[in-house]
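Q: The structures considered in this document are given below.
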Structure I
Amino acid sequence: MMRKIILSLAMSLDSYIIDENGSYAWITGDGDHSLDTDEKFNFNAFLEKVDIVVMGRIAYEDAMMELFKDKRVIVATRKDMKDHDNVEFIKDDVIGYIQKLQQEEGKDIFLYGGSVLVDHFMKADIIDEFIIGIVPMILGNGKPLFFDNNPSVKLHLDRYTIQEGLSVLEYSRR
């Protein structure tokens, strides 16, 4: 069975993944538990399902890499950077490289971000699942999750959880 590519990240209600200052500090709930679902999204359980994390260089520079210490991390970049520990830097054809890895035995592949890399995966139409946290915030400006001219992708809502107004929606292709 082929590994799935799973995009998982949070965005504002108006679809931004970072604010205009490059900050993620706004990614919090609203403090109100009145509409919380009994089940909560478990990021650690999600990480157990993946053994490869793919991200762009800027996301890599901002990431809490401790979360991925036992994962193979692949960073797409235009810069010359040296591989180290569990981190591998790819300059050319990251899409083709990941598609080859999909054919190998292993767990699923976590598409971590950022938006430029996600755009390449969207245009290649190879994301299998989308786990999107909707943060109760309208930013008005920042870096959007999706750019223009992507293919249409029909999705099925498989699961949702709500905690402090932060909705996590889990979709698969239909």
Structure II
Amino acid sequence: MPTATTRNRPPVRSAVVAAVLFAAAVALVAAVGSWAAATSAEQYAALRLPGWAPPAALFGPVWTVLYVLLAFAGWRLWYRAADGRELRRSLTWYGVGLVLNALWTPLFFAAQARAWALLDIALLDVAVVGLLVLAARRDRLAAAALVPYLLWVLYATALTAAILTLNG
């Protein structure tokens, strides 16, 4: 029996619509990144990189997997939210993270504002940790789906800092 603080599970149709919306939101972020990265392969190759930098060809496949996991985690958090307050908190962290994620590539490549890109990705780290903490409280599967994303974003933060240091 649901209590006043327990949200009833949404009907299947709503769950499908929500899954599509989460996938669309993440696809929009990916599209912004792809647009801004149109010339990034050449720019990336021209940068002085640390020895531990991945090849440019690795980014597309890695981000594809991470975006699928991110959409799934968002949907799970929406589906499993206990109440409206919890749902708003989760969606706020999720939305802030998506915006910060979408901003990084235009900042780093299109605007070549690498110091701003570093600030952006550091804030993204905070947003992903905040979302992961909320997810861990509600749904372990959503939290598990966010772990690879957090690890990659932390790696990307270190890479951004190293590139900024090496290239001024």
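Q: Can you rank I, II by distance in nm of label points 7 Å out along Cα→Cβ at positions 62 and 78 and just name the one with the largest value?
A: Biggest value here belongs to II.
Q: Tell me which structure, out of I, II, gives 22.6 once mean count of other Cβ atoms within 10 Å over residues 110-117 is calculated.
A: Only structure I yields this read-out.
Q: Let me ask you something else. Out of I, II, which structure matches 30, 17, 8 when semi-axes √(5λ) of the Cα gyration tensor in Å, for residues 22-85 alone is calculated?
A: I
Q: Still on this structure, please answer the following. Among I, II, considering only relative contact order in percent (Cα under 8 Å, 6 or more apart), which has the greatest calculated value?
A: Ranking I, II on relative contact order in percent (Cα under 8 Å, 6 or more apart), first place is I.
Q: If helix-only ellipticity at 222 nm (-39500 (n - 2.57) for each DSSP H run of 4 or more, over all residues; to 500) is calculated from each of I, II, which structure is the one that comes out at -5000?
A: Structure of origin is I.
Throughout, read-outs are computed from the coordinates displayed, never taken from laboratory work. Note that the structure is predicted; figures quoted are calculated from it, not measured. Cβ atoms are built from the backbone, for glycine too; each structure is taken alone.
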